[in-house]
Structure I
Amino acid sequence: MKIIVTGSLGNISKPLVQKLIAAGHQVVVISNSAKRIAEIEELGASAAIGSLSDQSFVTETFGGSDAVYTMVPPNFGASDWKQYIAGIGEIYANAIKTAGVKYVVNLSSIGAHMPSGCGPVSGLYFVEQALNALDGVHVKHLRPGFFFTNFLGNIGMIKHMNMIGGNYGESTKLTLTYPGDIADAAAEELLNLPFSGKSIRYVKSDEITTDEIAKILGDAVGKPDLKWVNFNDENTLGAMIQNGVPEEIAKNYTEMGAAMRKGEMTSEYLKSTPVPFGKTNFKVFAPVFAEIYSQS
């Protein structure tokens with residue numbers, strides 16, 4: 001099969017490409033950087049260099065493909081982040097329709113049932129809707145939890161303030177996902193194409209409380225007394241802006257954290273049938289976190 005992979009060679013897309021190539025498929029990787037061409041070709045894939053905001057480019061690249069893996073890369077320069085995400089979803093949908101693609105595996109998120117109130121994840125709601133509106137196209141939406149790798153953003157706080165925290169709530173249990181487990185799920189769907197119509201697959205790697213997160217990461221970096229500190233929304237927003245995060249992005253992340261704290265983000269996921277855990281729990285990720293921590 002010819003399979004298109006978006007997301008360049010990120011934490012999910014790269015291992016996904018490796019699995020697809022190993023299975024003997026023709027893979028085209030979309031990237032916005034020509035600097036990635038050599039690395040993409042070394043994996044055995046072809047590179048398509050261009051912008052996902054360019055409808056003509058995306059449509060042409062999707063042409064002749066049997067399946068596509070879609071994801072919306074972050075754009076921290078967007079003036080309206082949700083609208084940007086929704087817009088890329090429309091471009092994908094138009095390209096899939098015009099190119100005649102029949103199978104799509106789409107990276108979404110737990111919480112994508114919320115058209116508002118969940119930060120960037122509410123943008124993914126509209127991506128799902130755009131893909132679901134396609135006639136004769138089979139779509140599997142992958143809905144992972146909060147990425148393990150998101151906690152890398154707390155390294156500075158741990159190093160300089162001897163604490164870790166957020167506005168997710170005190171002792172809140174979080175549904176977490178390792179990017180590699182998402183790559184495994186995407187590969188399984190693309191290699192077997194077992195799905196028809198429009199459907200959702202939740203992907204999780206661990207479910208632990210914020211206090212447990214602090215303990216695991218603290219032990220890993222030599223700070224066994226590390227504690228989780230709960231911040232209110234106002235302080236969370238202010239701290240991110242003070243640390244250089246654009247206000248639009250900070251507002252969206254704060255909104256998502258509030259949805260996690262209130263249980264709104266996981267409400268639909270919790271109604272689903274039991275979801276099996278991936279192969280990588282948070283303790284397995286801790287040494288990876290510690291290595292990056294030591295080098296920062």
Structure II
Amino acid sequence: MRHHTTFRQLEIFESIARLGSFTRASEELFLSQPTVSMQMKKLAENVGAPLIEQVGKKVHLTADGQELAQATREIFGILDRYTMSVDERRGLKQGKLSLMAITTASYFAPRLLGEFVKLYPGIDVSLRVTNKEQVLASIADNLDDLYFLGQPPEDIDVVATPIMDNPIVVVAAPDHPLAHKKKIPLERLARESWLMREKGSGTRIAIERRFAENGIAIHPRLELGSNEAIKQAILAGLGISALSRHTLTLNQGQFAVLDVEGFPILRHWYAVYPAGRQLSVVARAFLDYLLGRGEAAPTAQGKRS
């Protein structure tokens with residue numbers, strides 16, 4: 001191949017080879033079709049052999065074209081790996097990662113951050129834990145790199161990636177009469193004294209929805225402002241509740257998790273960022289780390305609006 005073959009020509013050729021169409025390649029690369037055709041003609045002249053055969057609307061690669069397509073993919077792969085290694089050397093030996101999480105995420109977020117910082121000790125990390133309203137306000141203002149939420153916002157355009165299961169389980173004191181019962185019906189559970197988070201809490205909405213699906217209304221005896229307050233009230237014998245299993249991590253054996261029909265409610269923790277935001281190298285590396293840990297939910301990354 002002569003030295004005046006350009007990178008742009010290889011890029012166009014790779015796109016045609018992958019998509020099987022001049023039209024689709026021109027759309028993908030934002031080029032006019034005459035430009036695409038002209039560049040492919042020049043590339044074939046530079047190579048000294050026909051690369052593409054067009055039969056009707058179908059595009060086929062010649063044997064030389066297939067060989068060049070393979071070589072082009074290898075070239076692009078080497079360039080991609082080089083770019084990533086430069087970014088990692090520049091971005092992951094130093095850099096900042098700013099995270100914000102709703103209060104319940106404080107049971108696992110510091111552990112995940114600690115693991116990540118051990119891998120990349122030069123990164124300066126900040127984690128703010130606050131209520132849902134402040135997290136949503138910060139997302140709207142695009143202030144942080146990533147946000148941990150139990151439910152993606154409905155009214156802000158975000159990319160929400162499930163990173164971990166978040167099962168909601170029914171929790172009672174260890175000496176509660178239902179502690180050792182099996183397959184407790186929801187109707188029986190609804191007669192208990194319920195301790196609930198405030199209205200608007202994601203966990204509370206999920207619990208009330210599960211009962212409503214079965215035609216049962218549930219009336220909390222007490223509304224409390226934090227999961228820790230609910231746990232103390234359970235141990236004081238004031239009633240039962242349903243909490244994220246993550247909130248029990250530090251209290252193994254202190255509570256009974258009841259065997260209830262329709263529970264656990266399977267939810268997820270999400271890493272969220274505004275849809276228009278380009279993630280920094282550090283934030284992308286952290287998200288990739290979270291997804292590679294084996295606890296990530298099997299749901300694909302999705303855009304929510």
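Read-outs: derived from the displayed coordinates by stated rules, not from any lab. Owing to the predicted nature of the structure, the values given are computational and were not obtained by experimental measurement. Cβ atoms are built from the backbone, for glycine too; each structure is taken alone.
Overview of results
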{"item": "Mean count of other Cβ atoms within 10 Å over residues 199-206 derived as 16.8 - corresponding label from I, II", "result": "II"}
{"item": "Structure (I, II) behind the derived value 2.8 of distance in nm of label points 7 Å out along Cα→Cβ at positions 103 and 287", "result": "II"}
{"item": "Winner on Cα Rg over 2.2 N^0.38 Å, for residues 119-206 alone once structures I, II are ranked, highest first", "result": "II"}
{"item": "Structure (I, II) behind the derived value 23.5 of Kirkwood radius over Cα pairs in Å", "result": "II"}
{"item": "When relative contact order in percent (Cα under 8 Å, 6 or more apart) is computed for each of I, II, the largest belongs to", "result": "II"}
{"item": "Read-out Kirkwood radius over Cα pairs in Å, for residues 31-190 alone, computed value 22.2, structure in I, II", "result": "II"}
{"item": "Structure with the greatest value (metric volume of the Cα convex hull per residue in Å³, for residues 231-278 alone, set I, II)", "result": "II"}
{"item": "If FRET efficiency 1/(1 + (r/R0)^6) of positions 71 and 151 (r between Cβ atoms, R0 = 41 Å, to 0.05) is computed and equals 0.30, the structure in I, II", "result": "II"}
{"item": "Distance in nm of label points 7 Å out along Cα→Cβ at positions 7 and 79 - highest-scoring structure of I, II", "result": "I"}
{"item": "Given 6.3 for distance in nm of label points 7 Å out along Cα→Cβ at positions 23 and 239, calculated: source structure among I, II", "result": "II"}
{"item": "For 3.4 (distance in nm of label points 7 Å out along Cα→Cβ at positions 127 and 215, calculated) the corresponding structure among I, II", "result": "I"}
